[in-house]
Structure 1
Amino acid sequence: MASDSSFDIASKVDEQEIVNAIDQAMREITNRYDFRDCPTTIELNKEEKTITITTTDDYKVRASNEILRNKLVKRGAPLKAFTDEPAVLQGMNKMVQKIKIQDGIPQEKAKEIVRYIKEQNLKKIQATIQKDVVRVSGPKKDDLQQVMAVLKAHDFGIDMQFTNYR
């Protein structure tokens, strides 16, 4: 087993890049004419791993979300790691939208990835779930590179990074 090579499939987003993108988006929103006299905020909740957009109407929620997504792309954050919830009207003049941040691979997606790797019928390739990471191991590095290529070609609906390649 010591001669086996391995890599991890992870899904992490750099929190500092999210903070920087939110700051840039807020700066742009405060300078835009269509947001004048409109209390709009974008806040990051690190414990719940959510971003909350609060503003006055649906148009401004969509515009704020688009500005934020543009800033996230420019900062290198993968958009697949962010899931929008529908905007909700709270009170008379307040719309709130939450955006969930994916941190780690969810168990059902991890099981789907492992099942997909096993369906490829590659000899001696093992895939195991370890908390929020999937570890793939095998005796040949060429087979592991083939697994990476196959996984990149298939869309699982989540952002994946290949780390810890040994």
Structure 2
Amino acid sequence: MTLPEAEYYAGLAKKGCGAAVLLFNERGELLIVDPNYKPDWGLPGGAVDADESPRLGALREVREELGISLSTLTLIGVDYIPSNPPRTEALYLTFDGGVLNGKEIESIILQKDELDEYRFVDIAEAIQLLNPRQGGRLPACLEARAKGTVAYTENGMLT
């Protein structure tokens, strides 16, 4: 017996989705942000809204968090995050937002209700300051960025 279409789709897994953007300065340092609601530093980004593409969600988050309107993003990483109640399983996409020039950096306006600070740091420091999943997936994403490919990780680690 075949399930009705609505029942079939209702029974499929529900995965959350998040997106982050790598932004660099002209010295090759990575922009990280200090959220005021959790202990670790993070990358600009966050949850993708319902019926919003991951790319549009990433662009929206950068605009909301930093006051910067980017025009293009390149997908460089996909991370599968298993469920850890109360959190559901999720896909986390990392995009390359490119290099910000001095004028763009000067125009950064932090979303004060979520972020206390931003800074540009070298990659080794970023890995130490970022939450473990973001820091774990960062080398794979940087390698994919350099090669023009997309990295796949699970729970922040290469498979």
Structure 3
Amino acid sequence: MIIDLHGPRCLTGPQGTGESLASVTALVQLVRDHVARGLATSLSKMPTDEILFPNIVAAVRRRDPVIRELFERWLDRFTAVLLNAYYAYTPDLILLAGGPTQAADVFLQKLQARLNASAFRVPVGYRIPVRIAKLGEDAGWVGAALHARDKFDPEQSA
């Protein structure tokens, strides 16, 4: 999904994809780039290659102004991805899994508010429900394992 025609090139080829701008990897790279440029943050003393998502979330919780600004920019992009998915598929529920679920307490309410403020919905005012998968960041590998089990040993799933 393209969210910025002039954004960075994605590993898949096109420019400005949701993956290149709104993934956890994109947020980590954004923060690393800003720290490498010398912006003063609570992460400035860390080697840039050691800055990871949990460090960023901790800095947001500590109210680091630079990191919070970058996190808000990332959240805007993440909102754009979810809005596009909502418009394309009109799901009854958006279920989040994977890396960002580690920080749901930091972003979920803001994300929900941004979605509801931006999306055209019928009836007007209908909330777009967003939830965190119970398996959180483990949902992907657990789902893949269950799929493989069902595919190669269907009797196990009965």
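Rule-based calculations on the coordinates, nothing more; no lab input. Computed from a predicted model, the values in this text were never measured in an experiment.
Values computed for the structure shown
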quantity	calculated
Structures 1, 2, 3, by relative contact order in percent (Cα under 8 Å, 6 or more apart): label with the highest value	1
For -17000 (helix-only ellipticity at 222 nm (-39500 (n - 2.57) for each DSSP H run of 4 or more, over all residues; to 500), calculated) the corresponding structure among 1, 2, 3	3
